[in-house]
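Undergrad: Presented below are the structures under discussion, each in the form of structure tokens.
Every number here is computed from the coordinates shown, using simple stated rules; none is lab data. It should be emphasised that the depicted structure is a prediction, and the values quoted were computed from it without experimental measurement. Cβ atoms are built from the backbone, for glycine too; each structure is taken alone.
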Structure I
Amino acid sequence: MERPHFSDKIIASYASPQAFAPRTRAALAGLGYRLIAASTRGRFDDDSWHPSLRIVDDRHLDKLPEENYLPRTPVIVLRGARPGHWRDPRVVGEAARPAGLADLYPLIQRALEDNPRGAPRTATQIPARCTRADRRWMGAIVSLSVDGCLFQTRSDMSQGQEFNLLFPLPRGRMVSTRARVEHCYDNGVGMSFRSSPAAAREAIAEFVTERLATSRI
């Protein structure tokens with residue numbers, strides 16, 4: 001798992017704050033995606049500016065500006081409970097309202113990034129330990145997502161090894177999951193999580209969102 005990478009792209013929002021889950025917009029800003037309300041530009045159909053992406057409530061989809069140039073700006077639709085069928089060729093994905101970071105991040109990544117990632121991650125410093133049979137490795141998690149982490153340690157580890165990984169999160173939560181070494185670096189290893197319990201994934205996702213929402217690039 002590589003170190004965190006931050007983007008710097010403008011996303012036009014054609015949706016109310018209530019269409020996003022709590023802290024989602026702030027977390028996207030922490031990742032470098034600047035959400036600007038289309039209403040602040042005047043009318044929704046203002047075609048005088050060209051954001052990198054548009055996020056639109058399905059009830060406002062018909063208000064998007066026409067685009068007679070290429071490439072057209074990709075669109076993510078925020079819908080109700082049922083999946084929709086969108087005729088607009090610019091639509092690249094959809095998420096149910098209120099949309100959370102885990103819903104929007106992979107869609108934004110696929111629309112905007114050359115090397116898209118499936119889950120957001122944050123830099124951190126969390127003490128952690130790996131155990132395998134009667135062995136133990138101590139270290140710290142310096143980058144974390146629901147899919148894996150960058151584990152910094154002075155101990156020797158090898159690609160392909162699997163461990164039980166244990167680390168604390170705020171509010172007294174303790175995460176325990178299987179982890180596999182995918183990459184080895186000078187002072188640590190990149191790990192992927194294997195069959196993490198739902199409670200562990202939820203705790204990590206909440207932690208990552210909160211950290212990104214309060215971060216400053």
Structure II
Amino acid sequence: MTPTPTLQELIDVVRADAPGEDPLRQLSWASKTVTELEQTGDALLGHFVDQCRRSGRSWSEISGALGVSKQAAHKRFTFDVPVFERFTDRARAVLEQSEVEAHGLGHGFVGTEHLLLALFESFDGVAAKVLAEVGITKSATKTQVLALIKGGTDSNEGKLPFTPRAKATLRSAVAEALQLGHNYVGTEHLLLGIVKDANAVGAVVLARLGVSYDIISDRITAVLTGSGSE
């Protein structure tokens with residue numbers, strides 16, 4: 001097993017990267033480093049839980065591998081669609097529509113690909129405008145999604161769990177909004193969150209259709225400059 005960084009190595013990293021020798025600045029940098037490590041660790045587990053779920057492994061098997069109870073594993077890596085205060089009405093509608101898209105494809109989960117498909121239904125949202133401007137249609141997107149993940153026969157009409165990667169995408173959307181200095185999360189931030197994770201199905205689909213994070217980011221900036229948030 002490849003050894004993880006030791007405490008002394010992490011201390012050295014903080015001291016080397018912190019802006020100055022002031023103890024408070026170093027403490028602040030250490031806090032930032034710990035947060036990034038926690039987020040990376042969570043994303044790492046989420047990636048492999050997602051992989052297990054897609055391969056058909058049960059929550060009992062997954063919880064056993066994690067060494068936690070089935071309830072604890074299920075609670076950590078799945079969640080109901082939240083109503084975040086910072087999410088705009090259009091962004092909340094996208095979250096609800098993503099479940100509709102998942103059901104439509106016969107999938108028993110909501111992934112980044114379903115979030116992407118749902119963005120097209122928010123016709124007046126910034127994300128839909130940007131996708132149209134770069135020449136991406138819902139039909140082409142769905143074709144690429146089905147090329148990566150075959151349509152299923154899931155007939156469950158109830159709530160579907162979000163995959164860990166989709167959950168991480170929502171967190172990323174919030175981070176994108178904060179980075180832009182916005183006090184809301186709109187459809188544009190959801191799109192940025194999707195394309196940010198290059199290994200997510202949604203981002204892979206967009207890459208196959210010829211767009212990248214930088215392209216999307218530039219177009220969103222252009223649209224926001226002229227139209228404001230949606």
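Undergrad: Thinking of I, II, which structure, once Rg and Dmax of the Cα atoms in Å, for residues 126-205 alone is computed, gives back 14.1, 42?
TA: Numbers: I: 11.5, 33; II: 14.1, 42.
The read-out was computed on structure II.
Undergrad: Okay, moving on. For structures I, II, calculate volume of the Cα convex hull per residue in Å³ and state which one comes out highest. Mind showing how you got there, number by number?
TA: Values: I: 139; II: 160.
Structure II comes out on top.
Undergrad: Between I, II, which one scores greatest on FRET efficiency 1/(1 + (r/R0)^6) of positions 22 and 70 (r between Cβ atoms, R0 = 41 Å, to 0.05)? Don't skip to the end; give the middle numbers.
TA: On the way: I: 0.65; II: 0.30.
Across I, II, FRET efficiency 1/(1 + (r/R0)^6) of positions 22 and 70 (r between Cβ atoms, R0 = 41 Å, to 0.05) peaks for I.
Undergrad: Quick one: FRET efficiency 1/(1 + (r/R0)^6) of positions 134 and 198 (r between Cβ atoms, R0 = 25 Å, to 0.05) came out at 0.25 when computed from one of I, II, so which one is it?
TA: Source structure: I.
Undergrad: Determine which structure produced the value -20500 for helix-only ellipticity at 222 nm (-39500 (n - 2.57) for each DSSP H run of 4 or more, over all residues; to 500), calculated from the coordinates; the candidates are I, II. Working shown, then result.
TA: On the way: I: -5000; II: -20500.
Of the options listed, only II reproduces it.
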